[in-house]
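Next up: some structures, all given as structure tokens.
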Structure I
Amino acid sequence: MTESKAMILGCSGLSLTPEEKAFYRAERPWGFILFGRNISEPQQIADLVAEMRESVGWHAPVLIDQEGGRVQRIRPPILQHYPSGQALGDIYRQDREQGLRAAWLMSRLHAFDLLTFGINVDCLPVLDVPVEGSSNVIGNRAYGGDPQTVTAMGRAASDGLKAGGVLPVMKHMPGHGRGFADSHHELPVVTVSRDELEAHDFPPFIAMKDELAAMTCHVVFTAIDDANPATTSRKVIDGVIRSHIGFNGLLLSDDTSMNALAGTIGERAANIIAGGCDIVLHCNGHMDEMLQVVANVPVLSDASLKRADAVLAGMPKPDQSEEAAIRSEFDAMFATV
């Protein structure tokens, strides 16, 4: 495998253009991500995933946000509509064991679904713990409003993905639950004390710090760094994510094109690497922006390369579960809710 650059990229449409193929071949992203615009029917998805890997010449990771609820990139009629994290949490609040089982089953089904197309990484679980009045950008994507529920359900979701041979990516480290703005459009600023963050926001990530991959949040925590969002903050990444949380896995930025980040796309990419993220994530597939990203990201090396290699070495293998049995058990749970 040739050396990859520290980036995961999207593409513009349902198949790769000749320009995209040549670009990926030359610039060697470490992985790819799919969005709704890249989805039309089952064979097309599988073909696109295969084309992506062919363009870089190896079995590169292909990611998707397949959470359930409103963040589900592959939807009916291709795949069934899955419930939100909050709907799973509602089961947990009535019956703890049933809730954990529901989270595991749903992730196990995601894995059946995604591997059919060759997609081997799901950006799940959502470990954010919302507070009263926070932006709906997380909202019902969260399992609950307390760290214990989020931790237990997040772990079950993560285990279900791994049981199905799909790698989980925890998000959004070190916690997007308090954001009072939607980071797709503006920069959320969190002003509570470090003690409060340590009590409420960080615990799910600490509990799951041994997972292989995580994604940052574009949120300013004034108690830690009042100038930079977590994604570009050395103080947050070194001082909180690596030291306090103790996460030593592969750290992806949230999407570079989200407007919470300041500067040109190229400046954002450079700041993400300078801040200590291992991988720059750029999702929208716009070639003019991707050209700026590649000009500002290095080849994976040193600790970042070790972490990326650990992800590849740790790609889970599917268990022997029977899809029909799991699907009927899961559907029965929701038929009664």
Structure II
Amino acid sequence: MYQVILYYNFQEISDPDAFCKKHKKYCKDLGLKGRIYISEEGINGTAGGTAEQIEAYKKYLCSIPGFEDTEFKQDESEYIPFAKLIVKVRDEIVALHVEDVDPERGGNYLSPAEWRRVMEGEEDYVMIDVRNNYESRIGHFKGALKPDLKNFYDFPKWLDEVQIPKDKKVLMYCTGGIRCEKFSVLMKESGWDDVNQLHGGILKYAKEEEGKHFKGKCFVFDDRLVVPVNPKDLEPIAHCEITGKPADTYINCANMECNKLFVCSEEGARKMEGCCSEECRESEYKRPFDPEHAFQPFRKWYNYFGEDFKERDLASQKS
């Protein structure tokens, strides 16, 4: 088994270019694969490797002054879900395109246990899914507002237009927590006082609370694309854009001029040769479609969750 980590740390870096160069060399020498972004505001990364490589990297990052308290969300995978190593400097480690957003001025942190208690209590609240629409489409907490937005930097405009009473208790969540760090600041500075974010995001909640009250699965930004959250509720909540049947697997359109990311079942993918439309299927720029590779991560779940998952999934495909 390989290990996959997701992490971030808002810590000032005075010379991002020099930091990046040194960081990239260490990761390359270590043999790590993944995507790591560095800016003046800190670091944001996801990486995969052997248990030894991941432990060495975690120790290395935490040995850098200011990064001792970096928290890692960690998961197992039967393969490394990254093709290569990317370490780059960016203007922001998560792009909100709003100046002077300091996470120190953000909302309250709720541990996964506290988050669950609020959901199961009688307190009135508004919950916001602070992710893109293609993420929330395949999985979300019950009752959450799911803005129909393609990019995180579209959220400020949405917040200006949405009519959420300023006296409401606000809960917000994302995959690992980083987007809530910034969006909670924006909400507080826009007049909401009781702003709360799920500490560690969906991935930490899945580990500590077994994904209770989460419907569907979680989109991740690596080659797995989708991972389970609640092992007791694995039914797809989205539908294949080709067949209309329940599905929560994503593929990119085989037409290289399109490359659209869309929900597609294996049946639909085979029918359209990996394309999102008949027009794309007939394109001269269509790359060969390999269903064995495209649906490999999905098949891994069968081995992990056992025959019960197989039977329930097959039943859903027939509905």
**Message:** Once distance in nm of label points 7 Å out along Cα→Cβ at positions 55 and 87 is calculated for all of I, II, which comes out largest?
**Reply:** I
**Item:** Label whose coordinates, when Cα extents along the principal axes in Å is calculated, return 52, 50, 38 (choices I, II)
**Value:** II
**Request:** For structures I, II, calculate distance in nm of label points 7 Å out along Cα→Cβ at positions 15 and 199 and state which one comes out highest.
**Result:** I
**Request:** Match the computed value 18 of relative contact order in percent (Cα under 8 Å, 6 or more apart) to one of the structures I, II, and report its label.
**Result:** I
**Prompt:** To which of I, II does the computed value -12000 (helix-only ellipticity at 222 nm (-39500 (n - 2.57) for each DSSP H run of 4 or more, over all residues; to 500)) belong?
**Reply:** I
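Here, each number is a calculation from the coordinates, and none is a lab measurement. Since the structure is predicted, the reported quantities are computational estimates derived from the model, not experimental observations. Cβ atoms are built from the backbone, for glycine too; each structure is taken alone.
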